[in-house]
Structures are given as C-alpha cells and as structure tokens.
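K.L.:
In the part that follows, the structures are each spelled out as structure tokens.
Every read-out reported here was derived from the displayed coordinates using simple, explicitly stated rules and does not represent laboratory data. Everything numeric here is computed off the predicted structure, so don't read it as measured data. Cβ atoms are built from the backbone, for glycine too; each structure is taken alone.
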Structure 1
Amino acid sequence: MRIQIIDDEPVLQDVLATLLRREGFQVLQAGTAAEGLRQAEEADVDLVLLDLMLPDKPGLEVLKELKARDPEVVVVVITAYSSVETAIAAMREGAFHYIAKPFKNQEVVLTVRKGLEQRRLRTENRDLRQRLEGLGTLVWRSQVMERVIELVRRAAPSRSNILLTGESGTGKELLARAIHQLSPRAEASFVVVNTGSVPTDLLESTLFGHVRGAFTGAVASRRGLFEVADTGTIFLDEIGTIIPPTQAKLLRVIQEREFIPVGGEQTVKVDVRIIAATNADLNHMVADGTFREDLFYRLNVITIELPPLRNRREDIPALTTHFLRRYGDENRKPNLALTPRALDVLVGYHWPGNVRQLENVIERAVVLCPGDAIDSDLLPSEVLSPEPVPAAQLPADGLDLKEAVNGYTRSLIEASLARCGGVQRRAAQMLRVRPSTLNEMIRRLGIAAAEEGN
C-alpha cells in the first residue's frame, strides 16, 4: 500500500513517514499542493495524509482535485485543534477522517489502517460490480477508455456483428470477452479463433468442420468451431488474414446463418454472433481487392477502436497495479510496489507493444525483484533507453501534407490531454503553447475528447 503525505512542515513529514514506513507502507512526501498533485497524477496512491494549511493552495481545493482524479482515494486531513470545523467541512467534501495536531502515533496508525480497509472494500465492490457486468478483466481510468467501455455497454446486448480495431496488444480479445459477457449469449460458448495462426489449408475445416474422408487425414467427421459456438459468440482474431475462398464461405454464414462442412452435403444451421478483430487497414485491403467489400460491410456493423497505450497513459498506474497483484500472487510476493522513479519511466515510455508489452515488463520485474520495491534497474533496457521514433516516410504516390500535419497535430494534442486528465492548461504547458492557442486548435481539429480545463 502506498501512502502520500502532503504537508509543508518537514519535521512533521519526516515523523509521519518514519512511522508509516515502520508499519510496512510505502511513503511519498510532498511539501506543496503542486508537488502533491503531480505525485498523485504520476503514482498510484491508496491514502493521502493532507494538511489543510498549505502555502500554495487551500487544502480543501487539493482534496477536491485528488477526489476528482481518483474518487476511491482515501484522504485523511491533518489540522490544528482550532481548525476542526474546517476538517469537518473537508469530510463533507469526501475526506475519510481528520487528525488534529498534536496527535498520537497510535491514532495515526489506527486511522490509516481503517482508511485503507475502506479502500480495500471499495475496490472489492468495484471489482465485483465489474465482474457482474462482464468487465472484470478490463482495467481503465482514462476518459478515452471510458468512451470505449460505454460503446461496449450499448452494443453488447444487440445481435449485431462487431469489428474491433487497434494495434496489436491493445486488448481486443479481452474486450470481445466483455462484449460476450454483457450480451444475452453470456451463458453460451465464447469461441476464440486466431485465424492468422491456423494454416490456410486447414482454416476452412477448422471453422466449418469436415466429414470423414473429405481430405487426406480426415479419418473421422469433426464439428467446426462455428457449430461449437452455436447460440454463443465466435471471436475471429486477425480477420484480415483469411483468404478469399474462405471469406466467401464466411459471408454465407453471416447472411444465411448456415454452412456446409468440408466434403459434406448437409447444411448446418447456426445462431452465432461474430466479433472480428484486426490490426490491419481493412479499407485499404478492400481497395486492393484482398478483402471482400461485402464481407467487410457485414462485419463492420459496429466498429470499436481500441486506443494504443501511449494515448491512454493515465491508465498505466492502474494497469501496473493490476499486473503487480496478479504476478505478485503467482510468485508469492504479495507486497510488491513500484518506486515513483520506475513508474515515471513506465508512464513516459511509448509502448509499441501496448498493454501486452507492459504486462510482460511487469511480470519480468516481479520475478527478478529481490525485495518489495521494484525500481527502474529491474526494467528492461528497451524501456529505459527507448529507440528514437523513426522519421516519417513519404509514400511513393505522395500525400496530402495539410491532412498529414493535422493528423500528427491531433495525435499530439490527444496524447497530451490524455496524460493531463483532460486539463487544457496543463496540456498547453506540455506542448509549449498558450492555452488559448491550444483551445483554438482543439476546436479547429474537432477533438471531441477535450474539456475546458483549469
């Protein structure tokens, strides 16, 4: 568990930090509101000890900002006896409790433990609620992912086919499982087919089955995975790798809800919802003639795009905590935590392999960690010293420069807004432009995710 102390008295900070570290907690210390809010943005904090009298901002305002960033964070305010009324006002704003100066060490420890128990119960309730909703395997905090999840909630109860797009490692299979769990088909089968890993000559038989003697080695009849998934959901990953003849048969299944097994004569009727996924540009494949246009439109009833991890950096602390718990439990290391320095490295990295790469990095660090704290020295070299982003390539047939520049500008603005929690003023500081200039660019480029910030 990580506890943050925000107090402008160095002696009091050190007393509290020493006490809490002795109790086995990780501790972050900040002497100003600005430093404390920056730490809270960059690190996953379970409980905050907050002095109400800070030099640069009123404690009540800091409390509101902390709760806005993470509604589940537990805040215990520190106040003098003469300011108890202010402490009570803080509790009305969401503070868990208050500690009056001078305090007893045991009082601090007891209050902290009660607050962390409340945090644990809230987290368990949230996880249970997400499991009941079919979202228990997904972890997010960002607004960009919240919009994805909202689209999932709205699309899942329907019968419509869904196309998931996004880079490799963004979690398309997890999202497909969530859609299935939220649908009326949740009690039926969820069948996963990675079409890219099945040999081309066996894919049709894998999907639709075959009868005995249909080909060399077919010594017995076998059901296809579409039949296995009857009344449930089939997830076709890497849909762009399917060859045209199999695409035609897949189109018939979608249109007629029936197929004929390889070598067979009898039609098999099925009721299957299809969720397809790709990291390829199917529009480009349709234009090239390598993917059927009619199949594309049948699959592309509802499209859900998963953002790359670099565009949802505020999810990295929560994802990191999730993977630490999973692999910590597997390796009998339940008390592991990242140091702020290691978390800074993870948040700043561009993650070409997305969530899957982050998971692998955390698993490696857990296995190699000799104690309870994972520092940056346990991170792989490619994360510590990433290669520079390659220079832009000019297509052979040229490009629309204005469109390309606007696209790159849009991606930078969206990334900065994601990292700054949607607060335009802080995003403008990152991009080194005036807030008014950034606001005008957001409006001109039609970036709907932006919110007027403080």
Structure 2
Amino acid sequence: MRVCVVGAGYVGLVTAACLADRGQRVVCVDVDAERVAAVRRGDAPFHEPGLAERLARNAGGRLDATTDLAAAVRASELTLICVGTPFDGRAIELRFVEAAAREIGEALRGHAAPHVVAVKSTVVPGTTDRVVRPILEAASGRRAGDGLGIGSNPEFLTEGEAVGDFERPDRIVLGGCDEATRDALARLYESFEGVPLVRCNNATAEMIKYASNALLATLISFSNELANLGAAIGGIDTVDVSRGLGTSRYLALPGGGTAPIHAFLLAGCGFGGSCLPKDVAALVGEGRRRGQDMALLDAVLRVNAAQPARVVALLEKHFADLAGVRVSILGLAFRPDTDDVRESPAIPIVQALAARGARLRGYDPVARASARRAFGDALPLCASLDEALADCDAAVLVTRWPEFATLPERLAKLERQPLVVDGRRMLAKDRVARYEGIGL
C-alpha cells in the first residue's frame, strides 16, 4: 500500500520505518525540517533499538520523508495520524490532531480516489468520531463512508521495545466507521500472519488502548502500595511476595516461568514516560468531565506520585541530614533502552535531594543529552558508571539498565562502600554490603 504517516515522533517514525521494512511504500510527514532531513538520510533522530537499522535499509527506497503534507496525502491510499496529544493537567490537548485532520481534509478536497484516514495517536474514546470526523468531512467536502474511511488504529508500543512491539504484536486493533475502513486497515497488516485482529468501532478501539495502559499502571501502583505496607509491617520482602504471586496459575506459564505481565507486579520507584501517567490522568479527567467518579485510577496516580519520596525516605534512614551527602543517581531515563526522561521518577528524586542540600551527580548510559536538557546545571553528569560510584556516599538506582546488574562486582572493588538504595529491586540484597530497597 501507499501510506502517509503524519508525525515523525516515537510512534510515527517507528510505524513508518517498520511498515516500509515490510514492503509498504511510506512517506513520513513532519513540520520539523531537520528531522525530515535526518529521516531521508536514514539517521534515527532519537534512541530506539532497531530503528536506525530499519531507517538505513529503507530510506531513499520504500521510505521517504517530507514537510509537504498535502502532496504526501494525495500520493497515498491511507493516512495514519501519529501526532502528539499532550496533557494540560485536566485533559489531553487535541490541537495537533485537529490541525492534522484539517490539513489532510484540505488535501483530499477535489481528490476523487478513495482514501482512509486512521488515528494512531492516543485520544480519549469518542475523539475520532466526534472531533476528527467532522473536521475531515468539512475540510474535504466528502462524507465518511462515501470513498472516505475514518478509523482508529491505536499503537501498543513501549519505548525501548517499540520496534519489537510493532513487528511482533500480540494484537492489532482495527477501528473504523464502516467495514470497508476496517478492511483497508486489515490489508495494511496482512503480512502479520497469525496475529489476532480486533475489529470494532472507533470509540471501542480508543478505549482498548486506554484500558491497556490503565491496567499496567494499576498493577504497578498495586504492587507499590503492597510493598510499602509490607515495609511498614516489617519482615516482608516485596521481591518474595512478587515471586509468590508469579507462581499463581493466573500468572505462571504452563512450560515454566511467568507471564510477561508479571513484570508490572514488581515494586519500584514508580512509572513515568509519555504514556502511562498521561493516559491515566486523561481517563480520570474525562471521567470527571462526564460526572463519572474515577476513584480507582485517581488512587493509581496518587500512589505513583508519592513513590519517589519513598526513595528519599530510605536515604534519610541512614543520613540524619542529607546536606552535603554525595549522592549518585543511577538511571535518568524513565525506563531502560530509551533516552526519554519525560515524567521519569528521577526528576522528583533529584528535586527533593537538591532541596535537602545533597551533592548530586547522575549517570545514564543513553539519556545524557535529554538529561542535560531536563536537569541543566542542577545535576552534573558522569561519563561512566565507575565515575558515578567513585567517592559517593550513596547511590540511588532509578532505572533498570542492564549495566547496573554489574553494581555488586564494581562496588566490591571500592575501599569504602556507599549505601545503595535500589529503587527497582534489581539487585540481590545479599550481594551489596550496604543495601536498602523499596518494599524491604
């Protein structure tokens, strides 16, 4: 198929590169001329494992990029809207989605060929039908169902694993205003053999996306709340509790091991990133707007917001006054395998420790540039893990980077052992001389 992808961010560019890698002819549209130029060169503008290789293979061939949305839309059969939907504290902002829909509609005016427009951006249920559809119809002069298909095709991509998630999906959700729209979307994904296709209306497709992220966030806050209770009671290690949960027939796999969702039942310093916090908050905001009490999801957010303070409290157990204490923050990205620091638990941890006068420095194997933009001079960055550990009084593990599994061996070589506060319960507690952790 000839596909236009509007937006070259995490979702849009991964989608475009992976579709091109599977044989589709794709043009990626973005307002950022520098990003467009990078994509055309085959250069990845952000860190995402596997993306650079796919861009290099397809740029100049099946994958192109442009700032000319109208030309890209008219040259395609199907357009995917992959623009940002930032959260303003009460609701998601739709200005980018609305602008994209309007420009796409204007490009289609007078263009007789059938065309499908699908929203891949995460939007609250009802947005595609109540916001995007009227804009598209008015701008194009066409009616949905009469040669104009309007659909919802939500993404389920995890930053740091987005390429693998796209290429090996557990399901593909095809929302549409009619069966013809869903059929067109199904053709886009016909190379994904054996993957369940969930065909539904647009609002249901949008809700599936939100329900998926809300479930994961709920599991994380559930685990953290129980871990905090166990620590208050004493004598309970959340790692053992999680292991016990994993043996349940609901979570254990028949051939051994645990289901992937068990990873969200590991306590830590909270979830972050551009998806879970925003999406749960958007659902809570939408519920309030409609007079629907969202007590459970509101509690999920409150538990998560309080979790970084637990890390600071663990430090304060060992230091009566944090002023002047040399603390190294290990991991600044909100999760491993990404350079994204948005809503990272490291941010409130650094802010709280700085307010208490701690002498801070940070280390992240990938997110140096984004961390520098986020923290500025407030957090000097180290070039290596060993540099971060040298002469520190305490090390706070925030991100589950694989490199940090080597901490016990590195610490054993030091003459003076720092306190390690494990905000992800990544390390075996008996392998670190001075150890503290969430839920212990």
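K.L.:
Where does the value 15.6, 43 come from, among 1, 2, when Rg and Dmax of the Cα atoms in Å, for residues 28-147 alone is the thing being computed?
P.N.:
Corresponding structure: 2.
K.L.:
Work out FRET efficiency 1/(1 + (r/R0)^6) of positions 92 and 124 (r between Cβ atoms, R0 = 30 Å, to 0.05) for each of structures 1, 2, then name the structure with the largest result.
P.N.:
Evaluating FRET efficiency 1/(1 + (r/R0)^6) of positions 92 and 124 (r between Cβ atoms, R0 = 30 Å, to 0.05) on every structure, the highest lands on 2.
K.L.:
State the single structure among 1, 2 that was used to calculate distance in nm of label points 7 Å out along Cα→Cβ at positions 12 and 108, giving 1.8.
P.N.:
Value 1.8 for distance in nm of label points 7 Å out along Cα→Cβ at positions 12 and 108 corresponds to 2 out of 1, 2.
K.L.:
Assuming 21, 47, 26, 6, 0 is P(r) over Cα pairs in 20 Å bins from 0, in percent as calculated from a single structure, say which of 1, 2 it is.
P.N.:
The read-out comes from structure 1.
K.L.:
Matching task: -12500 is the computed value of helix-only ellipticity at 222 nm (-39500 (n - 2.57) for each DSSP H run of 4 or more, over all residues; to 500). Pick the structure from 1, 2.
P.N.:
The read-out was computed on structure 2.
K.L.:
So, one more: Using semi-axes √(5λ) of the Cα gyration tensor in Å, for residues 100-299 alone as the calculated read-out, with 39, 21, 12 as its value, let me know the right label among 1, 2.
P.N.:
2
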